[in-house]
Structure I
Amino acid sequence: MITDPNFYAVAIPAIILVGLAKGGFVSALGMLGVPLMALVISPIQAAGILLPILIAMDVFALWSYRGVYDLPNLKILIPAALVGIGIGYLTAAYVSEGHVRLIVGFIALLFTLDYWIGWRGSKTTQPNAAKGGFWGATAGFTSFVSHAGGPPLQMYLLPQRLKPRLFVGTSVIFFTAVNLLKVLPYAVLGQLDTTNLTTSLVLSPLAPLSIFAGAWLVKMLRMETFYRFAYFAIFIISLKLMWDGVVALFST
């Protein structure tokens, strides 16, 4: 188990933010988990610690959104995600911590710029095998390397303008499937070792508490201010991670 207090000073807020997002409160906050923890430990280790906690959160989220999902989209997205996870596993030996930091930072930067600039446009779209295959595979890969599958999935689903509960329910089932599919390759790669699993266990009580808090906040607070804060925080962290990634790559 990790005993460094500096780690927990960052990990506890990170887990809480991920749980709030799983509870439906400012879903973009979920992106902050690995980037925040990657400020004090390896992003690869951060991903290993987060996976069991994410699966525990998925159980609560599935119960909250049971029976609410868009099947045509899931039929496209989940098989595509499996391809992306496979690519992540096969390239894991060639992707350094510097690469991961750069990838996560770049994805986070694109996500914030898309939110501010609106590259997706205003036209409502329908489920599409080609687009869903690309974004599903991308979400599988980015979820494998850093649990950052949210932005690619949202790039595909948001233009369809699904009803909010249908959008969240579809996302919940997608990421439940993705997280379960990641267990075996993570174990083979040594990311679910004793140190990571015991650390996950210590942090796991935060999972249900933060999910229920997120569900409560959705009902109680105005969302606009928190969306602006969340995207600004993601933007700053994305720049920090990209800088760290570039420095690591060019110093080797």
Structure II
Amino acid sequence: MIDLHCHILPGIDDGAQTLEDSVEMAQVALEQGITHILCTPHHNNGKFINPKAEVITHVAKLQAILDERKLDLTLLEGQEIRITGDLLTEIANDRILFTDLNNQYLLLELPTQDVPHYTEKLFYNLRVAGKTPIIVHPERNAKFREDPNQLLAYLEMGCLAQLTAPSYIGKFGSSIQKTAYEMVKHNFVQMVASDAHGVKKRNFYLKEAFVQIEKDFGKEKVALLQQVAKDLVNGDAVSYPSFFPIRQHKFKLF
């Protein structure tokens, strides 16, 4: 199993703080059945800056330690990139890591409470440049929770979206869990990742989420979600069932 979104690198963002934290996370990941982790520290989120070259170095160091301890976990280089108006320049200056070596798919984070006004134009420009934005944890964004169908414009553009595993099993509350369920049901999200930050805080829950998704929608849905994760790290074309709108009244308060 591949985890596309994980803050396992020590001491560089709000994830693992020490090397032992990282090793503990690796051990839990293996227990979950995870074989590969895309290491995705925050980049340009207003607090943390982790450009490509530095992340590559951090990943190599942690991989060497895991290998020494005979932990059979493969680490891959990535970032969780907060969208800014400078993103295309950052890509041109080789400061951005993609999920794949073909530099096609990249994990992009929106602010928790809003969708910036320039988002659609930025994503359009990325698509024109042959890049595929992946919107991480849309179920946790206030605007998408208010009306998940706002995500449709980005999906129609060719963007993808990544669900956070703990969201699906209720670790962020019932509102986010409800949104997560509807997004999986209506094919608004094409992959699931842990967004793990530690063992004692924001654990993986990837195995638990897939167990519940299988109960809700069957094995084929799980297989499709897991295949997309493989496609993204390999830089392959993604094949996933078409999304369809969510009936609005389900999210009205009155």
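Rule-based calculations on the coordinates, nothing more; no lab input. All values derive from a computational prediction rather than experimental measurement. Cβ atoms are built from the backbone, for glycine too; each structure is taken alone.
When mean count of other Cβ atoms within 10 Å over residues 35-42 is calculated for each of I, II, the greatest value falls to II. Which structure, out of I, II, was mean count of other Cβ atoms within 10 Å over residues 43-50 derived from, given a value of 24.9? Matching structure: I.
To test your reading of the models, identify which of I, II gives 39 for relative contact order in percent (Cα under 8 Å, 6 or more apart) when calculated. All intermediate terms of the calculation are to be shown ahead of the outcome.
On the way: I: 39; II: 19.
Computing relative contact order in percent (Cα under 8 Å, 6 or more apart) on every structure in I, II gives 39 only for I.
Please state which of the structures I, II yields -11500 when helix-only ellipticity at 222 nm (-39500 (n - 2.57) for each DSSP H run of 4 or more, over all residues; to 500) is computed from it. Label of the originating structure: II. If log10 I(q)/I(0) by the Debye sum over Cα atoms at q = 0.11, 0.20, 0.24 Å⁻¹, for residues 115-202 alone is computed to be -0.31, -0.91, -1.18, which of I, II is the source? Derived from II, not from the others.
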